[in-house]
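The data blocks that follow each hold one structure.
Throughout, read-outs are computed from the coordinates displayed, never taken from laboratory work. On a predicted model such as this, the values are computed, not experimentally measured, just so you know. Cβ atoms are built from the backbone, for glycine too; each structure is taken alone.
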Structure P
């Protein structure tokens, strides 16, 4: 579609009282000093179609001002354009005027607002129909792209520019085709396992983050265990083991000697049997308590694991509920805005009378004035009642929406508090788990003599021992002294050996943590290697995409990715003019770059519209553009001078 301006009229528009330009669909130059109204022509054209000025502002003043910079009242502000659309004329006209009313009992008029009227091909139309017609010809977003050379690079976000360029490129090469065509991406293709590159990239990033979090806590746990280690003395543990064995052999001999003595005392056999049984039970109890000690830690850890799983499940449920509530708020807010818009449309709807309503259908004569006023009043009542019913319905729905938004907002705050409590519990579980692991390492060997069951059984053994001792004290006292001395020596050795066991287990745990830290580092390294493969794939895809895009332009080139210091790629969309960043070139080159972009957009969208070039005097020569070009040129002319090209 090709759109050109055939004729443009301005009336009382931003200081221009009357101006008519007969473009005839041709290129034109508009000359004049600053503030003579060159840009006003572009403003008028934009306002006529989109209620905005040339800077894309909706809130701007179009009224003519007096010498005190005050609006001149009772004027009609009007813009009319005859467009050539694929060679066919179509006229658009818009007029803004003030509304003045005289209240009952007063003689002076009072300003009550503005009203805007619309025409298409001289036929009055409603605003909605007017806007729909314009949008059917060329949407506002496309119009701005193909009429203003600076719009693409100065007004659009880089993400929007990138999306447009990607569409223009027509490069339909898929990720799978790139993967299949490059042997170096074979491993990456296998790792994808049906996922997209972007999803796999998120998986890798998530895993690296999780592993690094695990790795950060390990040095702290190692320090805690290291602090429990005592400074090693010059102790020969092998020699202690030999001494213990020697003492045990001697102890066996003494016990044999004592047994022989006790055997000779028949009256002590029964008590001795009970004592032996009690000692055996005491030993079995010792073994049982040590097992229970280990099981205690296992049970506690299992409980913590279950607690963690439960809380994580609760957290996921809360997060899902939070997302659902937020979505409901967004949907209700959107509906609320629609109701506001509908309210405004209803409020702005004006009653229009059909002249045939005031003519008798039989005799075809106009009713009497009284009858006409009666009919009008009936129409007005019906019209107002209908508006009131619709507005009441909007109010009812709006109140319901407000209630839902309030309820969902309060619920969201409650959910956030609950999620914070769950996070706190998960952190407590983590700390408890680490404490149990450390305690388990330190208390691998326990002192069973502190347990009530053991003390009770030991008391029973001691009581039996006391009875037996009384019976054979005369025979065994000296032997018992030797035995006690040996036991004391053995206990001292056991104490030193037990310390060694605790130390060795702590060191083993430290070594396990160090190995775990190394394993995590290796896993991170492997994941970073996969991350590098993704970056290389992205780089390859980018080069293909950039080449496809840049082949569409003559002057400008586009850089879609920027290489960071660490070698990674970050998405961007930078315009380059002869290799120089767009922001660094002068205004003339910025305009020329914009024209090159517009040329490509016209070809892609198969639509052209008049291009307005402000500050045209800075450019020596324009490209050949398949569109109408209107140049705004600063000169010394006190009044506008318009030159339409032949």
Structure Q
């Protein structure tokens, strides 16, 4: 069946109109009509989203690219050794694996002394001639496959060789990069030994067939052999979400190139203290860009002119983040990619050590402290950003003013701080595409307006087949809905505004946990359950801990992360402003007293409301596929109920 025939049939079988498809893909109905009549080709960049909307399976995707006529995906496993490859050459002479380009994985196993679990070590590569390439590996004294073998228990290593009659150089490079992306998020693997980041190749014919047809089939075969974890589990991991091997959008790629040019020019000229700011709203791809910058600069350091203006050294790069959950993710990425120690640090430690670096990357810079706030050696402390600026030849920060959630991070009252972020000498790169929220443009705007407390934002939910928004009247139904989504899709959690008491330093007098009480339901705050606390000691992010489905998260645990479905409890501090027909804040009901300050006996100041609005913005923009909301305030809950479809 031709592609134009298949997309029309699938659309009609799903009960979708051409207008429905157009809304999801953000195109005109005429464009959809032209595709279905074979008058225009579907743009490559829309194929993945289009196929996902119509729920095409791998067989159907392969068929539209004529892959089924030569569906010869072959996979074999051999010992990584001279004997192994010699036997392979003899057995596979003039077969697909010897006559076509191949993808290969070297896999070893090693017992982790700390956890008692056996983990895997891996290298992934591609070759035009697998026999010649394997011989090159074996003969090299400094080789990644040989390193895996020597690091593995019993010095045993398997080489998985994958071939297909449709493989070509572009395809195998694409698949190699995809494997690195998924292997990073696979908990079965402790280390990836690859030494390069290919960067996903540019569009080529049939690219989507390799990405959504061939790759899942290869992965499924490896999964059945218990070599890898399931694709679903990997996609729900924080390492996968923040992988430096992601395919960047054109806007992200352009931003990356601009940043690289500024860094290179600054360092090669011996200049110091250059500031580059990456600014964008929640979900605009800032962290993925930062992760790729981090890995690429570490992998390919810049030449740096020394102070004598004659000699050079290679750049040293460090990444900082003042957010414990996010820092743990970066630390795990660095460990898995063998990037060494002290390449990821928390902000206070880096400032205390006071060592100059060439490239300093700071994610979530809107969380940096602008003052001392009772820290030790108070008179010696400077605002975080100023201290970091003095320790970096080049400073790259990720900053979103809509995620400034505390007076501790306010910069407007400090001229030096404000100018560092917004001055003429600061290079600002903007990201404005939405990558987290997988919804049509109308729904994305609706969520943005709601989260930003825009006037007349409490209006009926838009039609959107791809994104699920629901307002709940019953707390129990809300809680159960998120649990079901977690069972079905994984990575779904409940979060709330900080409107219930919580303290890390003490226990409540009348119970075991600090809790969130909403409607008929009572749940512990985040990081209260002992199972969650134990998992945190093992550096597992809060959202990936199975037992955290029984807790209520906060901006502290979910800022910067993706959830498939987020259930947001809008506490008593969130009310309905009938005049503006929008959400509003009554700060007197907030327990977030580290973020807000009382003035003249009153918490309801413009500044406090701004910080608390930004917290709501963070919570409402976590969901990739859906957002469920329960409001504690009766009037607001009734208003939201009227907006349901």
Structure R
């Protein structure tokens, strides 16, 4: 049996597929460009108002947001009173896009919700919910060539985006921003849907960004997303004659720079389309990527203080071949990704089914592919990667990286990824029904690169039946690209004891693991360096590690998942030589004679509870005119 096969990730053509042709601006879109307004006006909107020339005052607000946008000049502010605002049909300025409730073309604006008609100075979206509702018929907002648009205190719900004329792919069920720079604060994207086009002669169309798609932003400009809730948004790839369409999760970023802060992603789903065969002539399959966030096309994305829980990617089914699923929480390809102070919990990547081949599943929490990645101060807990099923005599879909998958598959890709101060626990890798081709890395899979893994707690990660390749970590070569080197520094590897024939860490031949002052506790076997285990690559530094019966965690496993150290932990004061200045909660290291091993720095005085983003936790904002 091949312990771990290396499936081909069929996304090499994604960048070509998603490259956006130059926008065909119609005459109305060009003619309505406003001149710069040196004295910004405030235009008010309320459901009790009236759309007429000159509307927008305290006493006579406009009736619709769309009318107010058409009346506004560049730099104006639109304040919206509580209520649910729906579409009124096509806007000529956005005739080249799927119809939306709002259309904003080449006009920088500030749009704020949360007002009442009694008080136009105080924005409080909790007391005065302001909703843009697509009614399952329209996209919420179209934004084209705007630098910069700010939207605050608004919910976008029930949006729908389908393929546009001449393009089988669909983008942004709630909002699409094309060649634009946006700032989104204190918002909710909920129950939006993007659907790729069905195709009876080729592959199905892709669906990207169930909630939001940001594409081809101006170089050097950053879009900001802060305190935004993304919940129950769905992307569904179109059905195809050969394979179904790709699907990308709630937020899709392409050729853009985006910073996402203090935001939550819950219950979002990317479902690739089904195909009659399941595989196109070029070998590609119907893949689903990044349940919460999908990053493509040389983008630069930072996630800070983000929570991604219960998100899902599902590969498309095929009569013969199942599609892949990659990054239940986050997926990044050919891009730069930074994740800080974040939590990924109970996300799932599940391969599609096919009679001959089940689909590959990788990165239940996070998958980076040919990308530069820095992951620090994170909790990656109870995520799963599950390969697809095959028919009788078929091959089960393999799976890898239940928590994190770091992967380079081309020589010119970034050679190093890093993980620092992370708790990676209770994640799992499973395979579907069929003949086993391989799978491993219940916590982490590293492949084709150098992984710098420092002050990480790997605990209680699991492999499904018949899998033995590294409950905590598997180190795998990328054939034709590179062997893999993992530097595992000042880390704890504990409670991987369900595979007597396996090992917590498996380093396959020709690859290297370098250990620096780690702790192993309660593993069936610590590494496959033992000749009785699987054939091994090079493992250095075992003599610097500590072996004990218990790591001394506070309350491991469900429901607490508390992997902080207790006062009796043998990991305390053992990270001698570490220069890492803090722990996974930002606590200063060291608190004792020397830093502690693993992600947590024990302190007899408990720290203040960490600040975590809370959905709809708005602060009323008093605005002056």
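Results, tabulated for the structure shown:
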read-out	value
Which entry (P, Q, R) yields the derived value 1.02 for Rg/Rh (Cα atoms, Kirkwood Rh)	R
Structure from which 10, 31, 29, 19, 8, 2 was derived, P(r) over Cα pairs in 10 Å bins from 0, in percent, for residues 207-326 alone, options P, Q, R	Q
At a computed 8 (relative contact order in percent (Cα under 8 Å, 6 or more apart)), which of P, Q, R	R
Source structure (of P, Q, R) for helix-only ellipticity at 222 nm (-39500 (n - 2.57) for each DSSP H run of 4 or more, over all residues; to 500), computed value -11000	Q
Structures P, Q, R, by mean count of other Cβ atoms within 10 Å over residues 359-366: label with the highest value	R
Parent structure of the calculated result 3.4, given that distance in nm of label points 7 Å out along Cα→Cβ at positions 223 and 527 is the read-out and P, Q, R the choices	Q
